[in-house]
1. Taking FRET efficiency 1/(1 + (r/R0)^6) of positions 38 and 318 (r between Cβ atoms, R0 = 25 Å, to 0.05) as the criterion, which structure among 1, 2 has the greatest value?
2. Compute distance in nm of label points 7 Å out along Cα→Cβ at positions 214 and 262 for each of 1, 2 and report the one that scores greatest.
3. As an exercise: Cα extents along the principal axes in Å, calculated from one structure in 1, 2, equals 81, 77, 33. Which structure is it?
Structure 1
Amino acid sequence: MKRKIYKELLEWKQNRSAKEAILIDGARRVGKSYIVEEFARNEYKSYILIDFGQLTDELREVFDQYLPNLDLFYQRLGLVTGVKLFPRESLIVFDEVQRYPKARQAIKHLVKDGRYDYIETGSLVSINKNVEGIIIPSEERHLNMHPMDFEEFLWAMGEDMLMDFVRQCFEQRKPLGAALHRKTLDYLRLYMIVGGMPQAVQEYIDSQDFEQVDQTKRNILDLYRRDIFQYAAHCADKVARVFDGIPSQLQKHEKKFRIGSLKKGARSRDYADAFFWLDESRTVNVCYAATTPNIGLKLNRDDSKYKVYLADTGLLISHAFDEDVIYGEQLYRKLMLGKLEVNKGMLVENLVAQMIHAAGKKLFFYSNLNKADSDDTMEIDFLVRKPMVTSRHNICPIEVKSSTRYTLSSINKFRRKFAEYLAEPFVLHSSDLMQKDGITYLPLYMAQLL
């Protein structure tokens, strides 16, 4: 599985590894341990991988007894693991480091010592309970790892050059042409169904069986639920309620998350810790409302309005439909053929959110309801900043259309109201690229290029 984060790790090794450790965080099963071990195997003379989720008594003694004396620590570590360490040519990996906070705290002294390089991986590493009682090292650079993006998925399918051509067409604002457009759109449907979790992608490559892929995704969802009740402590029930409510919330027309629908009398402040936990666990992508579409989207964030997407759309499908529906109605086959009777809009919008977020963008939308003036009522699915910031016209509004028949009332009203703030407006749809009346219509698979 070729992953883009590998290039970032190479740049770190060449330029920063003597001054800082890398901490890779992300949701469970996004492939952190796999890619780090692949990197260690390819780029170092030797490496030691310590899994704090399965720490042996011998290794625990090494950390408990010898960390204050680094000469003895390295000596014992080599003896217990059977790995010879070479100064500036060896890597030590702390896997699932949040399970042993003392090791994370020791990074400051280990990096300063300078003999070896260090990479940490973890899930839920930013949650408060995982840092209590330790000093967070400043010699630690964070990298967030997402599920495989669409380009990485194409690489796994053996399509190494297709996204390069898509990117070229996007930059030149030219259509792909009928044949390549259909091919790329078919791959996008497959990506939406299988998702970007490496285990699910590998299962599809090995078996070509959607039922087997679905079972793999359900195993991951079960793991997430177990994590909630193991790590979310006092707010576990609320976290589970929010997590299980995501599909029904996205099924709504406006898709904004309504706390009151989870439980009668529920208030936003009662669920603040639950949303924080899910956001920090990287299992969801939260999209906040912006009150004004200017360059400071974060400064104009309305915390009372937000949409919650699942971090992987393949997981959302397994989360939203029970097994009888998926197998009995051949739901996956209908999705591939574009003949799904249920609301496909929630899946497509979740997919676009996933692609924009994987490209490193924070998620924002705009929503306004004015009962007295219909011209002031509008909903824009996403707002992104253009690449080069200028004094005006910095924000690109994005509308997502899952069907071939749609209207543009919201984006046209939005353009009239906020003309001074807006750069190029986009409509993401299932057809090829075209430009008309000041709007650029992009095929859905170009979402990650925005």
Structure 2
Amino acid sequence: MSPAPDPICAPATPLLPSAVALVRVSGWGLAGVLTPLLVLPEPRMASLRTLCWDGFRERALVLFFPGPASYTGEDLVEFQVHGNPQLVRRLLSHLGTLGVRLAEPGEFTRRALLNGKQGLLEAEALRDLVAAETDTQIRLAQARAGAQPDWIPEARRTLTPWMARAEAVVDYGEEEGILLNQKDLASELKPLRDRFHVEQIRARAAQHLRDGIRLALVGRPNAGKSTLFNALAGEDRAIVTEIPGTTRDVLEVRCEWRGLPLRIFDTAGLRDALDPVERLGVARVGPILGAVDLVLHLRPAQDEAIDPLIREALSPFRDKVLEVRTFADLTEAPGEVAIAAHQGDLDALEVALKKRLLGGLAPDACFGALATERQVALLNDLARQLDLLLGLEPGCPPELPASLLQGAWGLLARLTGEDRAETALDALFNGFCLGK
């Protein structure tokens, strides 16, 4: 039996001057550990206590959550004290003298995960919730913070009997005359494979929403870049004039526009500039184009041809260039994305962005989908695993489907952070009598 981990403490609010600061302590046996400081109140009853240490006398509101019915699964105590940063530091220092060490980053949630109070997917959603910058990102994280996506338990229910059957064929097929019907296998697993592919589309879109969509606005001087930049940002962040070359550096803004979290880069107009400052601004465009998700090439509706300099600059990034015709109110604009940013006519751009980056989905259709790099990579591996499984030739050795089924099960376990071995073996023994 492993020894109980050290009790830990940490401020749960920023160390800034404020009305109230929250300090949390987690560990087993906190009633004894904290005895020199206070007598703990009744569980889940907020009580006012006087804390005395090293000449300090602080009135604090104290809450006690006995384990395992707490956030971490251990005893948990919360102190609400005055929000003086120095006072909080002194309290944390005194807790250290009582054997309570400072927590490492994320250690409270890590203990919740290890003690079975939270799943890995929930922990990742909590991390995203704390880091969210827009309303859509908050809702995206909240949708993943509850139960597992419904397709995960569905996948387990579908894979379990086939995995058990395939392993039984491998171990006892010749002896007992057990066969694996690959036609039935394919028939039952195809809907699951199709669901994985749907979830891949949702996950790619959710990943864009989680990370924020990076857009670069590129074009000749006076192509309407800064006007669009301000329209998307919802405020005047860039100077707009009729004088070409007003923007001489890369401007950046983070915002949410029509449910899309955006990180927008307004770049200097591309041309053979004579002004040395403008030339520096033009030189900075290339690195930006390589780092964004989508390049919006803004070209006024009246322009018939693309400047050769611009064509050359965009050539290495052609796969992520979206042609946008600006000033569409002044003349008929060819192309499917025609806008008039100065009039707020941006519907065509909204449709194009959602089509290119969200697969045509509305942002709320992505809520509940996997979204982190780790999750999306495992989902892609799962889809490939089932593609391989359903692509096996009839009559192939049973070891092949057995191995692929085990691999899919293992990927599900890695996705959720669970231990594969015990659950898989339980399903195996419950489905077949293998003891001889």
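1. The structure with the largest value is 1.
2. Structure 1 comes out on top.
3. Clearly, the read-out refers to 2.
Read-outs throughout are calculated quantities, based only on the coordinates presented, and are distinct from any laboratory measurement. Small disclaimer: the values here were computed from a predicted structure and weren't measured. Cβ atoms are built from the backbone, for glycine too; each structure is taken alone.
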